1. Which structure, out of P, Q, was mean count of other Cβ atoms within 10 Å over residues 136-143 calculated from, if the result is 18.1?
2. Once percent of Cα pairs over 26 Å apart, for residues 192-303 alone is calculated for every structure in P, Q, which label goes with the largest value?
3. Taking Kirkwood radius over Cα pairs in Å from the coordinates of each of P, Q, which one would give 19.7?
Structure P
């Protein structure tokens, strides 16, 4: 209810300004013990995935809290897990503003942030300050000026640094906003990258005495053959989950709307079907051997239910939160039924 009242005011502001203000308000509410006024009670609906125990299967997708500055406040809204990042080895400003655009008639966003973040040192200091001890995913990427052929160096550096702090680590090779990044989803490049990260994880597991799960986040714009190759790669290198999906470069469903021609990744309601098709294709290929996390276009409880029905063990929210507010978390958690 509170978010429904505040949304018209927030939508009157520039989207990136509104984003910052909303996070500060959530921080303030949590500090004053008032987060419950914004959130609805989320039902206990535990699920075990990747060897981890989740209090409920609804998580926050990466990108909303890029710098891990708001973990405690966001967790107070009732998420079963939080994913922060994407973080890169060195700080970078991302693409020039304006770089995020609302398409309210379609319940959609287009963003071209470009992995803007504070870098590993400041990011991990923020993680260390958080008091919440739930399931924390850390999403890693490469710096924009690192050549694609050396991307493995950046991903390995990130994995080594975030490993002790993460419940699981997501390898993001699917953002459309870093030049050349999506080429890492091609069969040979992906095999090389996943092999390197699997070997790094084996060394880290021995050093730290724990095996941190690895997830791969993929694009909704891949065809069936590309998704089949990804399924083969994650099996081969013993990755623990696939997140389906990131944002889309397609403009199907938003043609002719204001801002529809802006460069960047499309998210929200228009990509729901595209993301769910990719999820279902992966589910058919993986046959339950590797769990799937469904994200993309979840704007309601029935949307989340569809992801679960098509093979997701967990779901994540981002754009739906912007249009619906925290009520969406409880709504999606309530539709989960243990398999």
Structure Q
């Protein structure tokens, strides 16, 4: 799902055949509309993104990131690069670090699909939650700063930023369960018993307490860029799933690693789930978070729905990464973990 913006270490490759576009048309378009653009672009594709194909555009001494919709028939409401562009613009200058977005093109005649162009941010991306390349003190500081960024996002006044229509306030989980149920069914390729169980259990166990903030929708370590030498977040990226919603959806999704095999490899200095939640709660003025199992189970359910869509696009041949075809077992495992969390005590 991740957007590997500015992450050389995730792998740059030649533009794959399925994602090639008219580079001359792009050059002409940017020359007319992007201040400081020097022309003669060198374009490479980031391997890591599963959803929206993402490219590094090098022109002179400037580097940009271009993110576009994938080719082919798409699921309804998916791959909304227009929404990503809008949220980048709205959050520019707030306490939430984001790349500067320069322009949005919704005309498919230019390179085949809608796209936007933003700054290339120099930074480090960590795919491994153990942060094994950092010292214990830097690991703790990096996690604390991740919590700071999430708390800052949930503290933004979305009305003041003109985002009243960015989503529907209230009933977030009811709407999201409905949305991802439909997406899952539309992309379904095989039966998954734990997924069927979650489809029945989640609507019956939605907590009564409701609140609305901007939510990122995919708030994980892999969607953060850290300063080249400091344990400090310099950019939060990949906003395709962002909307107005319940902040606990973001926090629980961010904590799902604590409920998988990955938890056994977390390094010294990485806070426990309780410690991490405490950092967030202190920053947002909360005392505790009831119904935590529901929020985490929902996160696994939604992730399973997303991965199922990636897998089906892989079967159809228009996924953003060749790894999509290996996702079948991942869907099954994700759903099983979600159901285990839903039915545990506590």
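1. Source structure for this number: Q.
2. Looking at the calculated values, the largest one is P.
3. The structure behind it is P.
Only the coordinates and a few stated rules stand behind these numbers; no lab work does. In this text, all values refer to a predicted model and were calculated from it rather than measured experimentally. Cβ atoms are built from the backbone, for glycine too; each structure is taken alone.
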